[in-house]
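What follows draws every value from the coordinates through simple rules; no lab data is involved. Everything quoted here is computed from the prediction, not taken from an experiment. Cβ atoms are built from the backbone, for glycine too; each structure is taken alone.
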Structure I
Amino acid sequence: MKRIRGHGRGTWVFNAKDFLDLGNRAAVDQSLSRLYRDGTLRRVGRGLYDWPRFSQVLGRPAPVDLDAAVAAIARRDNIRVMPDGLTAAHRLGLTNAVPAKVVYWTDGSTRAIPVGDRTIHLKHVRPGLIRWAHHAAAPVVSAMMWLGPSLAADSGMLNRLSQRLPIAVIQDLIDGMSTLPAWATPIARELTTPHRLAS
């Protein structure tokens, strides 16, 4: 619980593998089950738990943090994940379209995982794309893949996107530009060229 409290309520989803430095698997499973049974922890999916935050607005525990749940699944299953293109574009403010499903790209298998009252959909993608997982530019690359070649002709969208990019993202795009599809390279170059001297 000391480790869990260190993350705060509602911000970390965890699984038994996150505690194997403290004891063997059977002991960790028993401890998590005991904390779940006494109401301290919430089980949000198969082998997944959180220390829930209470929502005064809802009058009940707040919904599970889905990004945190996906991170826990990635650690548990030893896979890489990143938000799909529509989700990334929406978060970057490039589209008003709201994703109907919670979708993440992965180098693991395509599957649906119930978490809380939602379902997380993992979709297998090619290695050249998932290599961006955990990179600063991952949301931008995902958004580009969803928007497609038409983005190159939309100067307004390019301007909006370039204004939102921190230097770390710009440098990440420059460093990984050679791994992008041929149609995406001019877009990435357009996004990063004004910042080349600064970087």
Structure II
Amino acid sequence: MLDLCDITYVYPDAEHAVISHVSLSVSPGERVALVAPSGFGKTTLCKIVAGYVQPTQGRVLVDGKPLNKRGARQVQMIFQHPELAVDPRMRLRKTLAEATKDTAEIERLCEELGIKQAWLSRFPHELSGGELQRICIARALAVHPRYLVADEISTMLDAITQADLWQFLMRETAAQNAGMLFVTHSPALTKRIATRVVDLQKLTNTCSK
């Protein structure tokens, strides 16, 4: 179980919290859509869940334990802008290799995601947004995370690429029994993907741990 317990976050020099006393649980195999208007801290909460941002108050637990600080994280995040999530000076083959040394798994994910071998010898700026997002998805899944966080990952992509990526993510998380917390502004996508929808504005501190 992924538990967010009494999470509060205040930006430096800000007077008020962007996230206040939020608690939420995601079970293995669940696909939870996080909804709220812009400015209510969805992306910040996603970064907290994945360990990129430390909350001002509260904690994130996986099976009752804090997120691991060494090795591959149990929670992996896929960002809206893939070009900001990779080292621009690193060829993409090395980007994937740094995630895992399991070359067979990398090859499987590349095949499933339609990643061409020629892409791997290139730098991030030489790929389109959709191509680079596929690389980022492969990198996140290569370490077999317990939970996946997806923050508006298909907003800037064409409809066909969106459909391909989400169908793959649904298959892959189901096969690994991985939970997923995702953000999208598309009601149609939420209806198609989510097993549960939660409104960030209505979340309250109900964590008992």
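In terms of mean count of other Cβ atoms within 10 Å over residues 42-49, which of structures I, II is highest?
Structure II gives the largest value of mean count of other Cβ atoms within 10 Å over residues 42-49 among I, II.
Thinking only about FRET efficiency 1/(1 + (r/R0)^6) of positions 2 and 66 (r between Cβ atoms, R0 = 30 Å, to 0.05), which of I, II has the largest value?
II
The value 15.0 for mean count of other Cβ atoms within 10 Å over residues 26-33 was derived from one model only; which of I, II is it?
I
So if we calculate relative contact order in percent (Cα under 8 Å, 6 or more apart) for every structure here (I, II), which label has the highest result?
For this comparison of relative contact order in percent (Cα under 8 Å, 6 or more apart), the top structure is II.
Assuming 0.05 is FRET efficiency 1/(1 + (r/R0)^6) of positions 18 and 186 (r between Cβ atoms, R0 = 25 Å, to 0.05) as calculated from a single structure, say which of I, II it is.
The structure behind it is I.
Once distance in nm of label points 7 Å out along Cα→Cβ at positions 10 and 146 is calculated for all of I, II, which comes out largest?
Comparing I, II by distance in nm of label points 7 Å out along Cα→Cβ at positions 10 and 146, the maximum is at II.
Determine which structure produced the value 37, 18, 16 for semi-axes √(5λ) of the Cα gyration tensor in Å, calculated from the coordinates; the candidates are I, II.
Label of the source structure: I.
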